[in-house]
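See the structures that follow.
Derivation of every value follows stated rules applied to the coordinates shown; laboratory data play no part. These numbers come from a predicted model, not from an experiment. Cβ atoms are built from the backbone, for glycine too; each structure is taken alone.
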Structure P
Amino acid sequence: MQKKNKANLALGISAAGFVGTLAAGGSGFAAGLFHHGFLAATIGGLADWFAVTALFRKPLGISYRTDVLRRNRKRIMDAIVTFASDDLLSTENIMRVIRDQDTAGLLVDYLEHRGGREGVVEVVDAVVLKIVNDLDSEGLARELAPAVREG
């Protein structure tokens, strides 16, 4: 089920619950609790529906201060780009975050307490084994022989 259908179903259930408990609204504590709970859910659901719909289009044909994203698209995008470039990803902000991090402490914590040492040993063993297996020992000997003889 799509999110829109789930939201409409929840709003419909809350409205039906409100109407269903309308007669019993004041007859007792439990009945009043259910009635007012359904009423609050219906009002909240309608307010949310109107607010979200007002962002993207004109709900119920009301054009005053609705369709916010389409009307202000350029201004919103400019603000997002400015925030990302000037504040979030500025050189000063990045350097402050890097200075605040204890990289050496994080590395020691990883190696000592989080099983990192074993992982590093496994990777180094695999890399060294790959290098040794791929090594052309005859070619290396030819290259190093003159320097060894001179030394």
Structure Q
Amino acid sequence: MAKHQHDKNADELWFYFKDVIEWVGRYFPVKRGKLMKGQPWGDLYNKYKDTPLDKDELEAEIQRLLENEEVENKKGIYLYVLTREEKHLNLRQFDGKIAQRKYEEQKGVCPECGKEFKIEEMEADHIIPWHKGGKTTYENCQMLCQRCNRTKSGK
């Protein structure tokens, strides 16, 4: 802002800045310092300013995600509640011991395509997807070949 304070369109930029800040304050009224700092608020405002949002539902979901031990990137919660892209949460992954045990239990066979693979050709996958309440536990793990896992996409 300081860099452009003397530009001819400085007022326009200032009003835009204020609109973004007002939008953030309206839909995310609970201030969470470090979690909110550095978010692409301008981009989010541009994309979602005309989308009907319920601030109470947003806040309730943010609170649930903050308490969810599966969410490793708490800073990504704001991006997630708007975009619904789980990649922003950096969800907890299955550890190597679980993957190895499941691989051996399945005898290296992918339950989707029925073919046999080496462990390095397979990926640990949530049977019940995280977004449907699935947890990162042994019981909710299956080993899929890379092709099947990448085409499954949370079904």
Tell me which of P, Q gives 19.2, 57 when you compute Rg and Dmax of the Cα atoms in Å, for residues 75-130 alone.
-> P
Comparing mean count of other Cβ atoms within 10 Å over residues 51-58 across structures P, Q, which is largest?
-> P
Relative contact order in percent (Cα under 8 Å, 6 or more apart) derived as 10 - corresponding label from P, Q | P
Any idea which of P, Q comes out highest on Kirkwood radius over Cα pairs in Å?
-> P
Using helix-only ellipticity at 222 nm (-39500 (n - 2.57) for each DSSP H run of 4 or more, over all residues; to 500) as the calculated read-out, with -24500 as its value, let me know the right label among P, Q.
-> P
Which of the displayed structures (P, Q) returns the greatest value of distance in nm of label points 7 Å out along Cα→Cβ at positions 3 and 35 on calculation?
-> P
Which one of P, Q has distance in nm of label points 7 Å out along Cα→Cβ at positions 59 and 99, as calculated from the coordinates, equal to 4.7?
-> P
